[in-house]
Structure P
Amino acid sequence: MKITPTCLSCILAVRALEIERISSDSAEAIAVFRDVLNTVGLYAGPHIELALSATMSFRRMKTGIGHPYTREHKERMYRVSAEAAKGVRDLIESAETPGDALKIALVASALATRLEPGPHVLVTPVDPPTSVEVIGARLGRDDSNEVLKRVRTGMTVFFVTGSIGELPFDELLLEILGDEYSVRTIVFVRGSEFQDFVTIDDVEYTRLEKVADQIVNMGSDVATIIREEVAQFYERLKEADLVIVKGLMQTLYVYNNPLSVDTLALFYTPCKVAEKVLGTPINTVNIYLRTSSEQA
């Protein structure tokens with residue numbers, strides 16, 4: 001999605017909170033924020049992607065002051081979410097059919113994206129979804145039945161990860177795809193830090209190696225699969241029957257830069273901008289499938 005003034009405000013607000021978390025020196029914090037502000041100014045305009053502006057502003061902050069998402073912080077986020085995911089696992093295991101189990105996992109994975117930094121998080125801290133919230137989730141776009149029709153034995157799914165807090169719920173989804181449908185899953189992680197997103201260094205304390213057939217290091221710290229930054233993803237895209245992306249920022253990028261294969265976006269709609277662009281009501285959970293023919 002091309003960036004809007006509202007998006008700029010959101011990016012800057014998130015960066016301000018991150019800087020505040022890192023530094024207690026107000027002079028240092030102001031200087032770094034000024035650099036971030038200048039960077040965002042360079043990556044703002046009708047032809048600039050939101051994901052690019054977010055990436056470049058985070059890089060500038062890392063250069064100036066570091067980043068707040070330490071290994072300890074991310075491990076703690078993962079453990080808290082893993083505990084919450086146990087209740088969702090119970091739901092999945094009590095499902096009557098593999099299809100019902102897959103639907104529960106899709107909703108949980110999509111709902112967990114509300115943990116990603118955004119305008120809603122700036123107002124009220126967000127906890128990992130509980131089993132009760134998954135059952136009662138307000139759905140906007142729900143293409144889960146179409147997903148069920150397409151999932152088949154032997155297909156290959158590319159899965160582009162988001163926040164570390166989402167990962168325990170993603171692992172449940174990957175596990176079902178592999179165990180119940182014999183789907184080959186290739187999971188893409190970042191080479192270094194972008195916000196609290198999953199990196200190659202995070203893999204060792206997660207279950208990813210147990211539930212994914214292959215883990216690929218994209219070798220970059222990008223917000224999403226920006227074509228100019230992650231060429232290897234696009235070089236391998238012909239292997240995929242389905243690409244799954246997580247969270248609003250990644251959804252908006254692939255919406256504006258369609259892929260050549262079926263694409264499934266799992267996300268929470270936190271703001272009016274996303275509601276207008278994607279047609280998904282605010283504060284809803286979305287399972288949004290776009291076929292290759294729709295994207296052509």
Structure Q
Amino acid sequence: MGASNMYNVKKSIKLGIAPIGWRNDDIPEIGKENTYKQILSDAALTGFSGTEVGGCYPQDPAELNKELMLRGLEIPGQWFSSFIIRDGIASAMNAFEQHCAYLQAIHAYVAVVSEQTYSIQGIIDKCVYTEKPNFSDSEWQLLCEGLNALGKIANAHGLKLAFHHHMGTGVQTLPEVDRLMENTDPQFVHLLFDTGHIYVSDGDVMPLLSKHFDRIKHVHFKDVRNEKLKACRLAKKSFLNSFLDGVFTVPGDGNIDFKSVLAYLVGHQYAGWIVVEAEQDPKKYNPLEYAQKGKKHIDELLKNYL
């Protein structure tokens with residue numbers, strides 16, 4: 001931030017955690033015993049600065065703001081499922097306007113957008129490794145126009161639109177991210193870099209990070225257990241069954257090299273949130289324990305830069 005010698009890691013990077021280790025919006029019965037207050041308290045206890053909004057969080061900004069204030073937490077952002085291709089730009093804009101008004105009221109930073117037209121991420125019997133959708137040329141054009149329009153709405157609410165490349169969707173691979181970035185306006189459409197999703201999709205995280213760093217305004221740290229990934233691929237598992245089987249975990253508990261990722265982010269003066277996002281079954285993997293594991297690993301890596 002400012003001149004290069006003014007960059008300060010502690011001031012520039014905020015660490016958050018997603019509620020997805022406690023509760024899962026795709027399978028609501030998972031972890032339903034964990035209230036949003038419990039999630040907030042666990043995040044604060046672990047030393048995180050914020051959490052993304054989960055489906056169990058209150059829709060009343062005043063209620064959420066009070067609970068955040070009591071724990072000294074902030075909200076980095078919240079997921080938004082866009083259906084630009086299926087429903088058209090006007091419909092998506094209307095829904096997104098309401099989404100951004102809520103995010104503005106809780107003082108968030110980014111609106112995380114994923115185009116969910118044809119998505120198989122929530123379909124329990126579709127193999128996420130072989131059955132992802134592909135958009136036609138006209139669908140790509142509509143999507144990019146729509147995202148530019150949504151990005152303007154985000155900006156008007158003091159937010160940044162961060163597009164989430166995601167397994168099981170039409171924007172999953174590096175070439176697909178390339179196409180999205182090439183055909184959207186950098187003023188309005190930014191990128192969320194998710195280590196776990198690009199690793200599972202393409203087998204590497206650094207090409208996307210280095211190629212599109214200038215567009216990255218939000219980061220998700222998700223680790224991957226290679227042996228679980230291999231087994232799920234062989235068994236042709238869905239996205240939901242893959243995460244229930246333990247494909248994803250917190251940084252330091254899997255096979256992704258977060259040392260190199262952080263070195264690149266810090267070396268290129270990333271300023272924004274890094275959010276630990278590890279969808280796991282809370283009955284198998286204690287959410288507080290794994291939050292602490294992930295935080296400890298990141299803290300150890302960040303020591304080199306403080």
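Nothing in this text is a laboratory measurement; each read-out follows from the coordinates by a stated rule. Bear in mind that the values here come from a model prediction, so they are computed numbers and not experimental data. Cβ atoms are built from the backbone, for glycine too; each structure is taken alone.
For structures P, Q, calculate FRET efficiency 1/(1 + (r/R0)^6) of positions 218 and 234 (r between Cβ atoms, R0 = 35 Å, to 0.05) and state which one comes out highest.
P
I have 17.6 for mean count of other Cβ atoms within 10 Å over residues 98-105, calculated from one of the structures P, Q. Which structure is it?
Checking each candidate, the match is Q.
Using the calculated result -15000 for helix-only ellipticity at 222 nm (-39500 (n - 2.57) for each DSSP H run of 4 or more, over all residues; to 500), pick out the matching structure from P, Q.
Derived from the structure labelled P.
For structures P, Q, which has the highest computed value of distance in nm of label points 7 Å out along Cα→Cβ at positions 18 and 58?
Once distance in nm of label points 7 Å out along Cα→Cβ at positions 18 and 58 is worked out for each structure, Q has the highest.
Thinking only about distance in nm of label points 7 Å out along Cα→Cβ at positions 250 and 266, which of P, Q has the largest value?
Between P, Q, the highest calculated value is found for Q.
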